[in-house]
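Next up: some structures, all given as structure tokens.
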Structure P
């Protein structure tokens, strides 16, 4: 799935939904696979009377990823987490089965450790799922009369997880999407889209293309795991996609008056590189016909920089490594914990806020003697994110999805369930509604979580036991629990160390300025490639956070007014394009002092210090690279008044 574009919330709701719900062949196969997996899991649950059937069905949604490699890795992680959590639960029961005063601290400790390790360790998903299952198992003891009975219930929890895991693994091995084919198709489509953007800028959104390219780089790593032979292309692909991102960023700065002939010639270079890229990987496609008219000489720094970048892209696609580019890839330190796990207080603060929300939700339904709303605890685990804007966005999707799923479940309870006579008919109903929910859940992060919650609310209402359900109060209680969990998350995330999504976006912009400063004085081509990739990745993350800040309102005030965020983002895009152009052209007319001065100004700007204004009596530019340096300094002057 793709990430959120920075204009996702600026466009109309109808346009957003049209884009998010657009179907293609891989997505249709994913929807059918999820619907079939859910129906099979429900049939197994009903036949063998496995406890809590709604969770069995929901885990099919939770475990299903866009490609087979991701699904298998996540399924194995989920089963590992469940095994670990069940073993720890049985151990905890030895001490706290008859001691509520001890059980509550252990409940809080398991929640805190699960959320803390999910952010700070290499076993993030496993730690999160293990913490969740461990917390859930500790709350079940309130409803079970004896220690022997609760032990049986907890052991059944492992079966609850194992059933959907085995179902989704078998389905993906038989019909799953290969990450190799998926990444290859996306690479081909994205290179064509970049060519279309160069040819006709209004045909594509450059921000959305950037997000898809960054996501493709992540998918590419899974393809190497799936097919070991592709590792021979790993370094080449890394450089190539870095060049495509650079080309896209430079193309945003092309002059509007650039002739159609020049745009056709530039787009042809991208398409020719795409053809070479596929040919070297054994895929025969029709060669691209060159344009009839020859390209005009470059008269703009962006055009000249784009020509040079396209020349390198052609060399990479044809298998030629540019001179001066080392073949070694940089090594990254590895360890169980991230570098700042115990030095950055944000990790512990986040875990503490989630723990307090979970304990408040647990206390709410316990003191009210209303166990039907225990979904409040589950909500706290799955809604909480780093910033308040992200949590509020997910909160909105969860409530909307729960209401829609609850409405569908209620209608089915009243009008459909009384007429069902066997498990087969129930599975058909579940498959149909699951397909509808999967249509939403396979979209981007804009709305995908709403589809997950539609499915969960529907399963909670319809799969109440092993006989046809007819009690609407169960459905009502589950939806009320979701609302209560969201309220507690909102209380703690806005009152304790609130983290603004917009503030985090501005930190990423500052970090990008540091890397742009280093880019202008990069000693090697390999270093420059990595710095450009870091900048574009951070730009994608900042765009996501800026869009999420729309959900914060005035709850989490920032150091600067939020209405300047669009201007700041536009200034950063122009600065990035200008720096990329200068770095690409600087070898033609080296001026180390000029580049060092611009680098220093960017570094001052990243630290929040005002960049010294460009001298008004600076000499007039005598070459394209001098003109590019002038444009960069003008953009720094403009950005210093905003950032």
Structure Q
């Protein structure tokens, strides 16, 4: 179940980050042919894997199913890219008004690969569990088993669509407000708490535990722990799995599910211990905490998505890849964002979420000590489960400690009761630390200059483009001039000077190059770059070739920098006549030229630079 959760999350993620292109990569018939080839290839791989030795035993069967599920993700990703699934599915969105419907339809393509896997594994499953299924009924049974994993996502996606379709402007305004998403999530949470448990129970084909001595015994045991629930037989893997679980938070809509095999294998005391474990989950509010942890992922992912993309794209090597491989920047943004978010999701659920799951399970284990008075029944139940499940006593996984570790913890807790409170304290402190991490992340992300990172990416990309053009056409002054302009805007004055000088050497009669170089020599924040005399020569040449307003303004500044104030004022008035639309600007320039000297301004700028 936990592995399937991760697999479906990745599938949902892959479709979500795929953008619908303006036109398909391949013509429709070619895309369809590729799709059927991918389906056929996956089918052949599934058939071959289930024919290998060991897959007619439970462990080998589930190992093959896990491998094929991960491989199915790769085939699904190839389908999305080569067959442009999202391009064709956008027609289902009713004019982009129901994107959630498109997402749900897209997930069906991944389910199609899983269905091929289940078809290939049907005979092995029948041999292992001694149950006959038609291909259709076997696929449907697996769909029902996995539907609860994605059902909350489906419900939330369609809920957003339905809200958008409501003909009430006030409702749209409410949900588009700062707290709108939170309010909508609360509605969704209400759905999960009230309708999800009975729906899951029906999808899994659970039947109420019949009246009799066992039910009466369980009722009496739960009453001692001041707990009330309904018990259902859970036909997981034909009821032969050795497990139990609790679903539902609201009393009356909360159920404990027990597989028939577990009831047959355990004594009444051992079964009581298992019940105490499940009750421990409820008493410790683990089900609500799972919702809290999943909501925390959504919040953190939303916070870091945009800054992380631009942070990665601000690196020069990515821009070089974009240029050299002639890739579309928009595609790179999508890929980088997808990869970073995918890594974050896998790390979050595999390690952080897994950490809490393991420790919640340990907390529920330790609760059985206070419920039962000792560890004997729970330890005995664990030992039976380990042997009957194929000697898995020492096999840990990312969401549970190994049975051996759980037994050791119970025995230590019985010998040293203070360990129980120590572990409860560890869980509390971990949750506090997690909450603090979220609050700190929210605070820090708000401080990240996303706009500046985006600008830096754009500047780096522009620089990479210009450098490539300069290499391709080394004799063309335009590219060096544009590099100089970009460097000047980024206040990288020495790089700008080098580029302008190269451009000037290639085309010494270009007024724009002469003007820009002169302006840099007059106004550079790096005072070592300044050269007023050379700037005056360049500005005179530029004004002779093109007496435009902004070029005459540069010449006026050059006269002023060389102490020729009268010439500067006269030239500024010429600029005013050449460009009447900027009359006020040139008037302010005249005020500056007559109110202070260039040397005083230079000293002030030098002093300010030292302080900085």
Structure R
């Protein structure tokens, strides 16, 4: 029932507490599925250039690694990527990683401390903390230091350094242009993903890594430029580094993957998850140990280099990137010495050297250790085509340790072009991912960021503020003032206004109850405390209001309201209908937005059963003499 028009004896207009209807008003035409603007086109053009630069940087880094390996281990000037395992230095090979680590420590001490570490945590930190700004010095020192560390025997991968280097190039380009922090982040991640796509020839995996680990969002404004950068980098890689899979292996026909083999992927996934937890603990146990040393961190890589050198004497194939060992595992030619050499020696020297703060990546070593785990498990699991179990172990250990399951699956498929193993990869990777999620709080990458005092969450969900509309949380039990209310009348009703808890903004309406302005409780108190009686009795309320206030509309998502509050600094809005009449419907303030969070918590924590199976006895019917004579037990129906 409509309320009567206000009379002179009714100075207040009260909207009754109305029930929120479940039928929503049609959404305005301006709202869409995405908030992306035409700025994405400009960013996409920049991403084309960044993708090309990322491909060139990947080539340069791989050539530098090959050059330093040949110089330090074989005494020749050649940039071909080779394994240090074939050197003839004998016991003097122990000194090569020590010398290389000393150079890296000096570069970090007197160049930039940002070159220390995996590369990916530093990129995450730049995105979250420094507004995606990376110093140009990092773009120069990071690839050189990483090439020296890996070229002198460091058991690292090239993906972390190239991610940091190419990301730094994208960041620097963005800093020369008038861009927002979010747009700089997009270009930084575009460079990082392009570097990975060019290094391994895996554009889909690089795109997935960007979404799962670096962007912290999945929006067209960032996904489109990153995808373009990955595609360009992978395309330019072909003439620079060749075509085809990086690790070609024997074909796996679907008929060779039995049901028992598929079920056994669960075992490999759980084992890979447990190994991921163990490797993460080893890395940070080593880092904690170095922190206790009474020497400057500049000297820590030398100690790590000494461990690398000793490990190289025990198992030479543990040195370097290890692509040759990965190919050996995927071809099914790994012996027991290779399996245990990787699982024991490689894991120890990798965790200790990485904990020492040297420069290198984590992806290639994890592929080796995952492959060795799969090869070991393959001796006890159902027989499949050679290389099957190492491939499953590689993807599972990658997905579990870095907590990027989709990246791990795409990465394994693109490295080998073996599409038939998609389902086994998915099973094992999901189990490894679940094991590490339940088994440890943070991954090997985010733990380093957390140790620097910054917590981040990697769960992507729909914001509840996007789901609820204003009309579902707005308050309708509010007080509004007619525009011709005098100060004398305000003085008369001041006590009643103060008793209304929670309302600090009062709409002012015309005779048709359309909104014409607002007045705050603080302003009212200032006016009512004025001692000029003549002014207080004559000036109407319309002279005190703020006209044309910022409003909310009932069909708007709450996220729109939050953005409006952030832009204006206001925390409460009148809710009016669309159109020229501006009919007042209610009020929404900052505290009303908590209803969205309450609904989210209720959906997560409140458990109840909606469907039940009830056992009941049928309604007894009159028994006949025959029934009594048979003396049958009643039946129970479901």
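When Kirkwood radius over Cα pairs in Å is calculated for each of P, Q, R, the greatest value falls to Q.
As an exercise: P(r) over Cα pairs in 10 Å bins from 0, in percent, for residues 60-267 alone, calculated from one structure in P, Q, R, equals 9, 29, 29, 21, 10, 1. Which structure is it? Of the options listed, only R reproduces it.
Quick note: the coordinates plus some simple rules give every number you see, no bench work behind them. The structure presented is a predicted model; accordingly, all values stated were derived computationally and were not measured.
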